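The data blocks that follow each hold one structure.
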Structure I
Amino acid sequence: MASATTAASPPASRDGSPVSKRPDLGLLLLLAATFMIALDIFIVNVAIPSVQSDLHAGTASIQWVVAGFGLAVATGLITAGRLGDVFGRRRMFAVGLALFTATSAACGFAPTAGTLVAARVLQGLSAALMSPQVLSILQTAYTGKAQARAFSMYGLTMGVGAVFGQLIGGLLIKADVLGLGWRACFLINLPVGLLALALVPRALAESRAPQRPRLDLTGVALSTAAVVALVLPLIQGRAAGWPLWTWLCLAASAVLVTVFVRHQDRLGRRGGDPVLNTDLFRQRGFGPGSLAQFVFWSGQGSFFLILALYLQAGRGLNALHSGTVFLAIGGGYLLTSTNAHRIAARLGGRTVPAGALAMAAGLGLLWEAAHRSGTTGSLWELVPGLVMDGVGMGMVIAPLTHDALATVPPRLVGSASGVVATTQQIGGALGIALIGIIFYGAVGDGAPGGYPHAFRMGLVFLLGLELALAVLSFAVRRREAAR
């Protein structure tokens, strides 16, 4: 790696701390944690039928097995980013990794549905503690070509976990390792987590903000309440029929966000240490980069959802065969994500717009294929569109994350990482809520014949998001070039 250190004197990172004790091993460690988080978001979807049967779980409990994790992640990210600045990023990463491993065991051995829901919420909070530290360490501990490569590998890992999550889950359940069934989807984290924990002291150097800030507890409370009030109705609203409480929560979230931002701004102006330093949005590229993250992730989770529904409910595939179809996306994704830093070096600011347009083209091909094949046509007709969508994904994920953090000074990196990760989660929740309204509204009476139509309607919405991302990214590039 370009940032490899000598044994005598490791070079300094952007914040003055050592780059890493062992940069390659450190990167592998961070990527392993990232993969576990991404995998656990998607792998559980495959396990739901088995969980419901084995634990005699009701619909509400099953919803919370999925929703509890996502809500906990979204709630904890901003605070977790700041905790890394205050107490040390390696320390908070290690704590989060230890808790994630322990809560994965709790999920895998859960005797009841209620226990599983509680363990999933705690697992989500543990993931929230880890995730911003990964971004902060990548941004501060690697420089130049090594940093470009690190972010490229980060994007690759996130995508692989998302794209192959259902396939891995299906294979684990089908293999029924040691008779564990669905429990293997959680217990697979144990050996990985324990090995990673053992390597943390050897692979990562400690780093924190240059001046150790204090933790703003009022800001923590306000940000937590604001995110819960926003994300909870987005996750539960459609399934519950959008009752009054969901609209009251959304209204309350707007009020809480306003109070939170004003509190953070006042605290910053008085020389305090806010959880979210509003100076972040004065950094060139951070605001537009965060907005681009929001648009992109609004489409990703919702696309995987409607594709899985179309394949399983509309085409009659089981979870394993449905996951196999995702290999087409994975092939295109691996093609570009493994070379993302080289593509970015060649295309520069045109990388994200080009990737977004490639995804839009893939969705257009999928729309046409679904129109032709319906519920009985050959699945091979879907492959060109899926591959093209994967190609675009591989061009977008890493540059988007890197660009959002590129101009952030070391003192704000933890806070910025928390905001970026929170934006991804909120975007995903909003996208799924909107696509649910469109998709289930178009399914009709639930007969298989309605799913191709619903899938195409969802693709129209997603295609609009990708075009919006291309326009937004192109406009940002032009504005930066004019400066």
Structure II
Amino acid sequence: MARLVIVSNRVSVPTGRRVEAGGLTVVLRDGLRKADGLWFGWSGEFAEKPGPAKVTSRGRMSYALLDLNQSDYKGFYYGFANGSLWPLFHYRLGLVDWKAESYRTYRKVNAQFAAELFRLLKPDDHVWVHDYQLIPLGEELRKLGFKGAIGFYLHVPFPSGDIVEVLPAHAELGQALLAYDLIGLQTDRSHHDLLDFLERWCGAERDGDTLIHQGHRIATGVYRAAIDTVGFAKEAAASYQTPEVRNLEESLGGRTLMLGVERLDYTKGLPLRFAAYEHLLAHYEEWLHNVVMLQIAPVSRGELAQYRALRSDLERATGRIAGRFASPDWNPIRYVNQPVPRKVLAGFLRVAQVGLVTPLRDGMNLVAKEYVAAQDPDDPGVLVLSRFAGAVEELGEGALLVNPLDIEHTALAMRNALAMSKDERIDRWRRCLEPLQAWTARTWYDAFVHKLDEVAKAKGELPTAA
């Protein structure tokens, strides 16, 4: 049996206390335990001259953590990964900040990851690389002589080729992707766009969903990121009785709660969501004093100017909405920049009669799925969902779909969700829940690892990962 090796920028290492982790992290860790696996990534620590990766064991699995030079990490993570690739992959061309030096540092750090990982690899290991920060890692491992199976999974959207072409290094990144044996995408659209890009811009040939480049075959497919649907539903039902959740419900004074939860990011469409809520209060007066919008948006990437500006914009919008509509006994909007523990958040999602998930572009958006899973089957809430979230491919039958740029229509969707009859809410919720029961985080993991085993066998390897 081959060992499974997972590589990601950050590594979630349990400490003995309860770890706040989402469904994908949990299922990856569980899978690694069964495969006697290794999880490799950045330690979260800096060193002027980083030494070898530090390996620790937790039962049947191991963690290998690598320190990085702080200047290198800044260029790798903030400079290129999040200054160039993040806005590019989310269709925000005006925010793409190309600096050749940052790209060179991005390649340097990926080469450093590969060199340290290569020392720890066995010939029959199966390597699963995660996300846009590590696109070149597979190619760097090949340069060092690793011949085993390497898969890559992208947790963000992959845009159309004419968007990717804007990046000066697009051809090099395309060639790096072609070093993998398996590439997984979140949605049908991203899958189509990746195949088109690698065929038209990078010279690969297509054989169905398989790409052929210089005699090398690269399998591709859609593996939708998912949640532990049953587990999250149980957690939401249990946390409904916690003091934090009960306090939130009591503070509403019988008013309806609309809830948005995401980290503070310009891809999430939060200024437009706030504007739609303001439009709702201004034009549907029956909801004045009868609704509260809670937006939880923990700060992320606060070092970048775009994120600091976004935070200021939302703070101003919050003050404007409160100043325009609030009364001594009612504040229409609550804006929280602090993270909420996962267990408590599950209960908040259950309390909310309307879930707001309205990004400008999102690879999947697991909060949308968690909102559905958290609902009371006898009295569920309504999901208002952007057409540009990857989750729409599964939840589009039951959610109220909006274009977040259309403020009036989004406000109308909010109003329709607030006023929806129980029968319609139950029907829509069931249509959302069905695909989440069929495709879970464990299904996602098993499907990708099974395919990686298949491509390994096709390369002439006999062992398979658990």
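Derivation of every value follows stated rules applied to the coordinates shown; laboratory data play no part. As the structure is a computational prediction, the values presented were derived from the model and not from experiment. Cβ atoms are built from the backbone, for glycine too; each structure is taken alone.
At a glance:
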read-out	value
Identity of the structure behind -13000 (criterion: helix-only ellipticity at 222 nm (-39500 (n - 2.57) for each DSSP H run of 4 or more, over all residues; to 500), calculated), options I, II	II
At a computed 4.4 (distance in nm of label points 7 Å out along Cα→Cβ at positions 382 and 414), which of I, II	I
Comparison of I, II by mean count of other Cβ atoms within 10 Å over residues 126-133 - largest value held by	I
Origin of the derived value 22 (relative contact order in percent (Cα under 8 Å, 6 or more apart); candidates I, II)	I
Given 0.95 for Rg/Rh (Cα atoms, Kirkwood Rh), calculated: source structure among I, II	I
